[in-house]
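Each reported figure results from applying straightforward, stated rules to the coordinates on display, with no laboratory input. This structure is a prediction, so every number in the text was calculated from the model and none was measured. Cβ atoms are built from the backbone, for glycine too; each structure is taken alone.
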Structure 1
Amino acid sequence: MQDEQKHLIDILEKLEEELKKIYWVSEKRTWYILWRYFIAGVARGLGTAVGATIIAALAFYLIGVLASLNLPIISEFLARLVKLTQSRL
C-alpha cells in the first residue's frame with residue numbers, strides 16, 4: 001500500500017511540474033500561444049471549407065449521373081428541384 005501511495009505521489013508531483021511549465025509558457029509567451037491558436041483556427045476553417053466543397057462536388061456529380069440515367073422518379077425530382085431553385089433566384 002505504501003508503494004502505491006508513493007508512486008501516486010510521484011505521479012502527482014510530475015503532473016504539478018508539467019502544469020507549472022504550461023502556466024509559465026502561457027504567462028511569458030502569450031503572443032506565441034495566440035498565434036498558434038490563430039493558425040489552428042485558420043487550418044480548421046480551411047479544412048472545413050475544402051471538405052464541404054469536396055462533398056458538394058461529389059453530390060452534384062452523383063446528381064448529374066442520376067439525371068443522365070433518365071429514371072422517371074429521379075427525373076421528376078430533379079425537375080422539381082430545378083424549378084424550385086429557379087423560382088427562388
Structure 2
Amino acid sequence: MSEMTRAELERELRLLRRFIRRRLGHAKISRVLAGDLETTALTSEERAIWSKRFLAQMSEPGPEEEAYYDELRESGKVVGLDPPGEPDMEA
C-alpha cells in the first residue's frame with residue numbers, strides 16, 4: 001500500500017468533513033420537519049433543502065387526512081366538486 005501525500009490526505013479530510021456536515025445537516029432538517037427544532041437552527045443551504053422537502057410534504061395529504069376525508073365521503077356529510085365545479089358525491 002502506498003503512502004498518501006499531504007495534499008491527498010488534506011483532500012480526503014475535506015471530503016470527509018463535507019460528508020459529515022451533510023449528514024448532520026440532513027439530521028437537522030429532519031428534526032425541523034418533525035417539529036423538534038426551529039428553522040432558525042438551519043444554515044441557508046439547509047433551509048433551501050428544508051423548504052423543498054416541506055413544500056413536497058405539504059402538497060400531498062397524509063394518511064390521517066386521507067382517512068378523515070374518506071370517512072366524510074362515506075358518511076355523506078361532504079360533497080366534492082367535479083372539474084367544472086358541480087357537486088360530485090363520488091369525489
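For percent of Cα pairs over 15 Å apart, find whichever of 1, 2 sits highest and give me its label.
1
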One of 1, 2 was used to calculate FRET efficiency 1/(1 + (r/R0)^6) of positions 23 and 63 (r between Cβ atoms, R0 = 41 Å, to 0.05), yielding 0.15; that structure is 1
Here helix-only ellipticity at 222 nm (-39500 (n - 2.57) for each DSSP H run of 4 or more, over all residues; to 500) was calculated and came to -34000; which of the structures 1, 2 was it taken from? 1
